[in-house]
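What follows draws every value from the coordinates through simple rules; no lab data is involved. Owing to the predicted nature of the structure, the values given are computational and were not obtained by experimental measurement. Cβ atoms are built from the backbone, for glycine too; each structure is taken alone.
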Structure P
Amino acid sequence: MDDADHRLAVHHGDRNRMLYAGWDVGSEDALEAAGELLHKRGIGFEVGTEEDCAARGVLGFLTLSDPSGLRHELFYGQKVVPGSFRPGRAMSGFVTGAQGLGHVVLATPDLAQADRFLRGVLGFKKSDEIYTFMDLWFYHCNPRHHSIALTPMPGVRGLHHVMVEVQSFDDVGMAYDLCMSRNIPLSMTLGRHVNDRMVSFYVRTPSGFDLEYGWDAVTVDEETWTVAQYDRPSVWGHQMVAQTPPGALEAATT
């Protein structure tokens with residue numbers, strides 16, 4: 001997606017699920033401070049081995065689980081390979097850098113409990129909330145409108161969808177045409193979201209979760225941002241196409 005060694009990792013397994021989400025804390029000092037804070041609060045964590053760090057392409061990380069059992073990894077020192085990005089087709093590129101991969105939307109059995117973990121333990125800040133056929137709470141940790149969002153699903157946890165943002169609306173249109181011409185199953189048609197203003201569409205991946213492919217999202221200015229609530233997910237479009245809901249889901253441990 002960019003000059004980072006990688007932004008997404010796929011591991012062989014016996015079922016489709018999210019293994020971990022990684023969050024860049026910026027430095028070794030910040031990682032040590034995070035570990036000290038977790039220790040003081042009695043929250044268990046493990047430090048990544050040298051072998052694990054090499055596999056992740058980072059200098060160091062620690063891993064902990066949220067209340068539902070989903071794993072989060074705090075890391076620093078992501079491997080960068082300048083000039084290494086080679087897209088599979090002509091395109092303008094992805095919006096990454098300080099905004100990271102994009103965002104993930106996670107299913108959680110207890111929304112309030114997961115909210116306390118994200119804000120009280122990991123330090124995320126709430127962006128806004130949507131209440132509709134599918135309730136969603138959105139959180140940011142950098143200028144991206146949200147790097148993670150939560151939706152309640154009783155008894156289960158897992159990955160609902162991943163979003164990647166491109167730098168041109170034409171990239172969205174060309175990808176949309178490719179999906180249509182190759183009969184790749186769409187989950188939602190092209191539309192614009194009401195909160196982050198992104199123009200996007202959703203496609204179902206072979207692993208069951210959705211990939212949102214979008215452009216033109218707003219960014220957060222921490223000095224002026226205020227939390228809002230909405231009663232609809234989109235300004236226009238985003239018509240549901242898939243007959244089944246997305247998700248690489250499993251039973252929660254709570």
Structure Q
Amino acid sequence: MKGSNRILFLLRQFNFQTPPSKTKTAPAKTAINVTLRPEPVNLRTAESFVILIKSGITNIHISTITGNIGTSPITATAMDTVFCTEMTGIIYGSDSAYTGNDDVSCFKGDSASNTLVANAVRDMETAYADAAARTTPDFTELHAGEISGQTLAPGVYKWRTEISISANVTLNGGENDIWIFQIDGNLTQASDTKILLTGGDLAKNVFWQVAGDTGVSIGTNAVFKGVIMAKKAIIIKTGATINGRLFSQTEVTLQRNTAL
């Protein structure tokens with residue numbers, strides 16, 4: 001057998017094949033969308049208060065208030081309708097003029113208290129500005145401001161309209177999740193409705209920044225949860241319960257409410 005034929009025979013006998021290519025095909029890339037948890041609004045010294053106001057508070061008895069309240073720069077007489085018997089906490093004033101119902105055992109209006117509440121009001125305004133300045137909302141104009149019956153995930157929400165709550169609203173998330181609601185209009189919650197927190201989320205991590213020229217109205221026997229930061233008035237109607245804080249740059253009205 002000639003040499004070239006012998007080589008061909010051997011190749012066929014042992015079924016030699018061309019080695020496979022070692023070139024590897026890169027796996028397809030999968031896009032992963034990661035939503036970062038928003039940072040909470042830093043309340044600073046305002047966190048020591050359940051109610052902070054600049055122009056005063058009107059209270060129709062009997063309310064139950066767990067936590068401190070304060071007003072500045074207006075005189076402490078602007079809190080006279082809140083009685084110490086309704087308080088578990090301290091009433092801080094910008095002066096010593098508070099009289100209540102002739103029981104001032106829960107009141108502090110000395111110079112140190114004046115400084116404390118003035119700083120807290122400034123921090124309240126700073127917190128409001130912080131919430132309003134979150135420029136990359138996760139949701140905009142959701143349901144045209146009618147969020148009744150909705151379940152809302154954590155994140156930053158922005159509306160250029162008013163917000164209406166005429167049925168229960170659920171906030172579903174964990175204990176470290178944050179909700180920031182930026183509302184250019186007013187916020188109105190109907191009577192006998194509730195803000196529900198599910199999944200372990202906490203009222204202290206829910207921030208409602210309200211810029212409307214009227215403010216916030218919480219209906220009769222409603223249950224509201226979160227920190228309200230209003231440019232204007234906050235009105236809490238008869239029997240409503242607040243689990244959170246009421247921060248108004250004007251005034252707050254209570255009508256036989258529970259605030260804690």
Structure R
Amino acid sequence: MIDGDTYDALVAELYDDILADVPFGDLEVWAEMVRTAEAPALELACGTGRVLLPLLARGLAVEGLDVSEAMLAVCRRKAAAQGLAPVLHRAAMQDFDLGRRFGAVFCPVASLSLLTADGSQAAVLACAFRHLRPGGVLALAMDDLAESEDVSPPADAPAVLHREARRADGSVVRVHRRPLPASAAGVTRTELVYTVEQDGRVVTRAVRAVDLRPPSPEAMRALLTAAGFTSVGVVSGPGGDGFLATARRPAAT
């Protein structure tokens with residue numbers, strides 16, 4: 001078993017290859033939101049810059065925040081290759097203080113679900129609220145997985161291939177997933193196994209259990225309302241996947 005920092009660095013390096021063939025279809029949604037909001041905008045969990053860098057390339061004012069230094073390092077490297085200079089902040093999205101406000105705060109991935117401790121998801125919304133200008137918009141993409149929260153997998157559930165990609169150096173990366181018994185009520189646990197093969201030989205293998213606590217659309221509405229947001233809305237996510245939760249900080253605050 002490799003340590004957490006090594007695992008984080010490995011996943012960061014493989015991330016773009018693993019997701020290269022995923023048709024997210026969401027870039028225009030975020031571009032329009034940032035374009036119509038008062039600049040600048042802030043992207044939470046920006047990762048390697050899948051959304052952030054294309055927005056910057058369009059001349060939009062947006063900054064990025066992520067807790068993973070390894071992900072941010074990949075983002076910086078990609079940005080430099082494109083002649084971009086993103087403003088990046090390393091911080092946890094449930095506990096950050098940038099000392100300024102934004103016209104929009106958004107998260108294009110369902111990273112909120114990774115926060116399973118009681119109160120941690122509400123803390124994200126509180127941080128976002130504090131960092132929004134009055135009237136500013138919050139938008140969070142979510143996976144609608146709540147219906148599977150109470151389903152316990154069998155102890156001998158097999159691992160299945162989740163992603164496979166060939167990298168520029170000819171190596172093949174594979175990600176297998178295996179459901180594990182839930183660690184707590186409302187939390188799903190999955191074992192992820194990353195392997196990198198070169199010339200038919202496994203050269204890297206990493207295993208990590210990932211917990212998710214995906215809020216339902218109804219729970220998301222309640223969290224946003226409790227955080228002080230208004231104009232709370234929940235619609236189908238881009239491409240029909242999951243849902244998109246939106247809200248505004250009241251103009252009078």
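Quick notes
- Origin of the value 14.4, 42, where Rg and Dmax of the Cα atoms in Å, for residues 66-105 alone was derived from one of P, Q, R: P
- Read-out Cα extents along the principal axes in Å, computed value 60, 47, 32, structure in P, Q, R: R
- Structure with the greatest value (metric mean count of other Cβ atoms within 10 Å over residues 82-89, set P, Q, R): Q
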